[in-house]
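Taken together, the values in this text are just the output of simple stated rules run on the coordinates, not laboratory data. Fair warning: this is a prediction, and the values are worked out from it, not measured in the lab. Cβ atoms are built from the backbone, for glycine too; each structure is taken alone.
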Structure P
Amino acid sequence: MSELMAIEKIKILKSNVLKMDSINWQELQFIQQDDFKYWTDEAKSHLKNSVVKNQFTQPFYVWQNPNEAVIYCLDGRHRILILKELIYEGVTVPDELPAIFINCRDKKEAAELVLQYSSAYAKISQQGFFDFATMYGLDFEDIKERVDLPNLELDQMQDWFLPPVPETELIGLAKHNPLTMKITFKTKAEYETAEPKIKALLQEYCPEAFYSVGGGEL
């Protein structure tokens, strides 16, 4: 079904959020299988560091079939694993934590929401991340230890957050010009192969950058 057809079928947009309530999070059941998602040791460490520093800041999303007592977790499985690990390490975690109850017709519709909550509809650009972190004075090293942004290679942005070079160390008029990279190709074929890839990289990671071509150079 196309986006237009789907929109035409909807006449009224309603809220499927039923309520927010405290629940015994250790009794939550899961719709997805154990191997539905995988996470690296690094991602696990980031989530754990985030929970330790920020505390519990995001409610679970859950669904309860009216005919059952069991409550299913739609979003929050990995946080539950981290909370259990913290308890094992001696951290006191509340028996009950907040959860948002979502209205679903059945388990099939609930399963669709598991996928929805696992989706990333927009990605952070490198420039967008840098501008945001700079605007609010966020600690880059701290962010790297707590946040997992799959589409960003934060280690490759290390130089972005280096202190600015003192003006006295800059030479001539270079300090007044934008940073430029020069690439020289040996043949026209090399250029024709590389140009589309370079353009795609700029569009994805550096939307404000531009390039020019002349004399066989890009």
Structure Q
Amino acid sequence: MNKVLFSSISKKFVMALAGLFLLLFLPVHLVINLLLLKIDPGPFNEAAHFMATFPVIKIVEIVLFAALILHFCNGIYLQICNWLSRPVRYAGGNKSETSFFSKFMIWTGAAVLTFLVLHFFNFYFMKLGLVPGDPEDFYSAAHDLFKIPAYDIIYLVCFALLGLHLFHAITSASQTLGLNHRIWTPVVKVVAWLYALLIPAGFAFISLTLWLFR
């Protein structure tokens, strides 16, 4: 029993750390993507080239992929364990805010993973030369994609679900890392709401602007 408990706690701790590391990447990615709104493709392409070639960034990229794999694998494992531990659904569940977000965490995570696969196929695989496209002109590739209504709709839906995922991820990670406190818990919730609203809203703004006004 203790071994199982320790394993579960360890995986939650690793998932929390990996998730928090991934959270640091999103604002950087958003700032770079805002350059897509400029008429001149130069700044965005230069930023993309720097991110693809700078040695330190390439090391961070490896760590990022490792954190992503750890986060998703641990999340899937813990969700399966949760399902197996409660084979019969409760007649009346807990209606708390936390339980609501937790209940759909695996599905919002699956939506984010689906979007990442699509994103890698359109951009990262292009950088590797696995799909057609100019890896020195991601600006044009992004603008072409955002002209496709279906892509924009998928993009917007995925980022809306990402917002739900981010809120629960931040609050849950803070509890796992021992920040559950009468003073800090409300602060963490405010930060979680702001992050979960502003980051997806920023990406959505880029998508809608390029789709409707460019």
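Numbers below:
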| read-out | value |
| --- | --- |
| For distance in nm of label points 7 Å out along Cα→Cβ at positions 13 and 197 computed as 3.5, the structure of P, Q it came from | Q |
| Per FRET efficiency 1/(1 + (r/R0)^6) of positions 141 and 189 (r between Cβ atoms, R0 = 35 Å, to 0.05), the highest-valued of structures P, Q | Q |
| Which entry (P, Q) yields the derived value 33 for percent of Cα pairs over 29 Å apart | Q |
| Label whose coordinates, when distance in nm of label points 7 Å out along Cα→Cβ at positions 21 and 37 is calculated, return 2.5 (choices P, Q) | P |
| Relative contact order in percent (Cα under 8 Å, 6 or more apart) - highest-scoring structure of P, Q | Q |
| Origin of the derived value -0.51, -0.68 (log10 I(q)/I(0) by the Debye sum over Cα atoms at q = 0.15, 0.18 Å⁻¹, for residues 61-116 alone; candidates P, Q) | P |
| Label whose coordinates, when distance in nm of label points 7 Å out along Cα→Cβ at positions 125 and 157 is calculated, return 2.0 (choices P, Q) | Q |
| Given 12.9 for mean count of other Cβ atoms within 10 Å over residues 77-84, calculated: source structure among P, Q | Q |
| For -26500 (helix-only ellipticity at 222 nm (-39500 (n - 2.57) for each DSSP H run of 4 or more, over all residues; to 500), calculated) the corresponding structure among P, Q | Q |
